[in-house]
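Visitor: Once you scroll down, you'll see the structures, which are given as structure tokens.
Rule-based calculations on the coordinates, nothing more; no lab input. As the structure is a prediction and not an experimental result, all values here were calculated from the model. Cβ atoms are built from the backbone, for glycine too; each structure is taken alone.
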Structure P
């Protein structure tokens, strides 16, 4: 029997420059496909939308043989869920979209070693405008003194670890930290509005599910 596929994506509270080590908690888990999406979040007042409920749902889907697809799901979502929520998804139930043959063909065709989700969607004609909305919000944080100071402190260690100049590491850190603040502040607004759908955070989180499912279709058709 052919295994059914669902997209899994998460958002985290991360106000640092490292997307892996600076996560303090999972703030939302999204599941779904192009037509149906469910967003569970940490501060939900409704039990049916809580993270505990999402864990129950994921474990049920695992028992039913579902495959969880995602963009960088093996690098980010799955290890973070294991680390911060003690939730382990078996290897056989994971489909990493960036490891598919067609994705690697796309990289070769474009002459790239890496593509962001937005870039991959653009290359394959998938609308990812929800990303631009969050990026626009993040621009508002690029000159905040606390963010600039944090980036300045972290830049030397980043430059030493990755190579390159301190100036490059500084600029990269500013954008990563600003992006984290934008997502988290949008999440706080989302919580204050009791998980309303007409919020930037909902649009951003659910938008990723829709894009990733369309990408899954393109890469596996």
Structure Q
């Protein structure tokens, strides 16, 4: 079933039914996506839901989004955690429009992916793990650049502080696309503590020591 069909159903009934139980949807909220999986290693699946927080007043308005995580307790879904910062707005992808790619749960890790841009493109995936009674960002992967210019890839393990940066420069003047230069760099940064709830409380800028690449987390 497509997301569009799901949205129509949710608008009609204003509730999401999972495992035979309803999740109340706040007034004017619209469900965009859901996924279930065990996030706290208790062998009981949690439910993660992505919401538009209102209906757009105009066609190109960027609607703020909210992520909520529910636990199944005493026969019903109960809100456990939520974040107003974990997701970009519905039009924050620039010329690409909606930047939302999707959510996944892999080995107890919650992954949230976005993508956007125009000729210059960007994409990133946040990885969260439940520990110390909160969801902490433990991994960040990003890709940015432009065809026939360069592509910059960042793989940041926040648990260890290890950052791997790879930059490839492209030349398209010949008949075949060619990579003519590479800059690879591995270094360590101070371990950062970023939670799901306060994902973008402050801008984090890191400059790589060798090639001076600017990385924004």
Structure R
């Protein structure tokens, strides 16, 4: 029996080659996130990622140059997601201090929810800074974080009518450094680090950066 016109079998649009490739790439990145978080960067293998995604190793290598390229692509995607989430959290707050605390609260929740991703990032950081070829690519991803934070800071200052005594790029660098340092302390000894401390520190930093 032939399916009736308009039924899913007839109306479903066949994906283009580019769309299939994009779907495969997304599935591989999703699988990489699970495998890297579960095994760590060094212990993870590309064939394990391919198996997790339900593809061959050849399919992985047709989308990524290797494990380093796969991880950097995953890192770039996660950066975009986290920056978008922070921007949404702070958007409606009425002062710089409130926006700082809102962003800090999100970071604390992320640390509690997905500590393995933060540890994975730190593991790759230690690897990348010892490898000149990887370091430049990793630094470029790191710069994307600072650039995105700088845009959030600059937009917030404009919306609130605040003039900053320091360029947003420098404030973003300071905030990024505080976030990484706080994560190290929190993951090493969670009970000794008050959750509100990071928000207070960011609020003081941004309030101190106002031009008087």
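Visitor: Work out which structure the value 21 belongs to, where relative contact order in percent (Cα under 8 Å, 6 or more apart) was derived from one of P, Q, R.
Guide: R
Visitor: Moving on. Match the computed value -17000 of helix-only ellipticity at 222 nm (-39500 (n - 2.57) for each DSSP H run of 4 or more, over all residues; to 500) to one of the structures P, Q, R, and report its label.
Guide: For helix-only ellipticity at 222 nm (-39500 (n - 2.57) for each DSSP H run of 4 or more, over all residues; to 500), the value -17000 is produced by structure P.
Visitor: Taking 13.6 as the value of Kirkwood radius over Cα pairs in Å, for residues 85-148 alone derived from one of the structures shown (P, Q, R), identify that structure.
Guide: The read-out comes from structure R.
Visitor: Given that FRET efficiency 1/(1 + (r/R0)^6) of positions 101 and 181 (r between Cβ atoms, R0 = 30 Å, to 0.05), derived from a single structure, equals 0.20, which label among P, Q, R identifies that structure?
Guide: The structure behind it is P.
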